[in-house]
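Structures are listed in the sections that come next.
Each reported figure results from applying straightforward, stated rules to the coordinates on display, with no laboratory input. Source: prediction; values computed, not measured. Cβ atoms are built from the backbone, for glycine too; each structure is taken alone.
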Structure 1
């Protein structure tokens, strides 16, 4: 019978991107298995198009008090899985382990896990997920990205540009480098013949507008890029600078020279982006990081 594997990974975007190598390793190592991904709505189409999964199921993460939703989730988890690989390892997904059938191998941190994970203190998120799929029988591989990055970006873009990603989670404003810093970078980039492109969602519109007011010649792409378009843009950028936020992880993985700006809340050993040209700068507090330091690191004068 076909091996049935369930992978649990809700997000956020940065964590999904850090899981690319684990997803590729699992798919290539179990080519005949039926691999199902349980994830959040925001990443369902993204992951379906990757080709790594035979099925993508959306977990709406309802309250346990929603009895109908809980019954449906329990029924799903009670299916005849051979392996469940919990790459989320949250309090919620540890509870999910209680619902699986006896004899199912559970790879994760739940107390009842048949295959518990080791101590991951100081281990990068990408490497944590690689360990999990290796324990499930996968061989280490580097993810192909032909599905992610199209041949070109279908839009009007400057010939030579950089990307500035000044937003981040609204719940963690201390992870935001001040917009004035990004404005200073934008001015230096323009003086070097590089057009700054502002990237973000509607939640980042305010900070991007502040940068645009300070430097009107920026190219504002706020709320105008899908994840695929973002990767395509990043792959052609002279450089990318941004906070500890998902699009920066995606840009780094797309191959762009990427600098993530970190404050004390981010541990680079565990949360630095992965990519062939990925780097980071850290300051405590983050606001104390000077634009001149960033320019020097990038090689802008």
Structure 2
């Protein structure tokens, strides 16, 4: 048997550390280690939130203009609270958002069950695309389509009530409620429902006692997200509403067209606070627990 000479053995020993280094796995790529990432991130956050912070600060401005600081005051919150038009618009917004959230969440729950609790079938992708269509096309397109559709119904029936706004908001909010409910269903363990069926539970009993309690956080999250989307909507409301049906966002838009006062800042801050509260609850319901 050939015996390696001393020179070959020394070369092998010298190359061993190099081979060990070559086999060592490198660090995974992370965008946070790119040069300038921190500066870019801070700049983006400043550009996003500096206008909102300015809005909040100037909602406490005592001066009757939004461009000059006149000292700290709560007068504009008091004025907004005493304004009957603001109260009517706020109540109308809450009413429309509540009904739209309930209707869209019910439809989204049935759609999520129909697309996740069965095997793949022809046209499943097409159904998914159609459910999420309002997310993929510009909102102005949806608004114009709803305007034409409901205008024909108004002419035929003579009805001019809030039902059109509720239905329009419901149609637009379905995909926003659908996504968290579908995500919740896809993360659930099917063995629990299978075990209930093995114990002679009917499909309705399985749904009521097993599926529904497990998907309840997703339903609640979808309902809150739909409520926020409906509460903040301007474009669809502006196209579909009839005279005297201003919601809070459209009332603020009309106010800005006439005269800009810190009262609009106060209303915007209150609406922002409610939105942040609901989105925080949405995050807490949908976050993954260890």
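Some values worked out for this structure:
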read-out: Parent structure of the calculated result -0.55, -0.65, -0.75, -0.86, given that log10 I(q)/I(0) by the Debye sum over Cα atoms at q = 0.08, 0.09, 0.10, 0.11 Å⁻¹ is the read-out and 1, 2 the choices; value: 2
read-out: Comparison of 1, 2 - label where relative contact order in percent (Cα under 8 Å, 6 or more apart) is highest; value: 2
read-out: Answer label among 1, 2 for the case where Cα extents along the principal axes in Å, for residues 65-200 alone, calculated from the coordinates, equals 69, 45, 30; value: 2
read-out: Structures 1, 2, by mean count of other Cβ atoms within 10 Å over residues 89-96: label with the highest value; value: 2
read-out: Of the structures 1, 2, the one that 2.0 was derived from, the read-out being distance in nm of label points 7 Å out along Cα→Cβ at positions 57 and 113; value: 1
read-out: Of the structures 1, 2, the one that 18.0, 46 was derived from, the read-out being Rg and Dmax of the Cα atoms in Å, for residues 121-176 alone; value: 1
read-out: Of the structures 1, 2, the one that -9500 was derived from, the read-out being helix-only ellipticity at 222 nm (-39500 (n - 2.57) for each DSSP H run of 4 or more, over all residues; to 500); value: 1
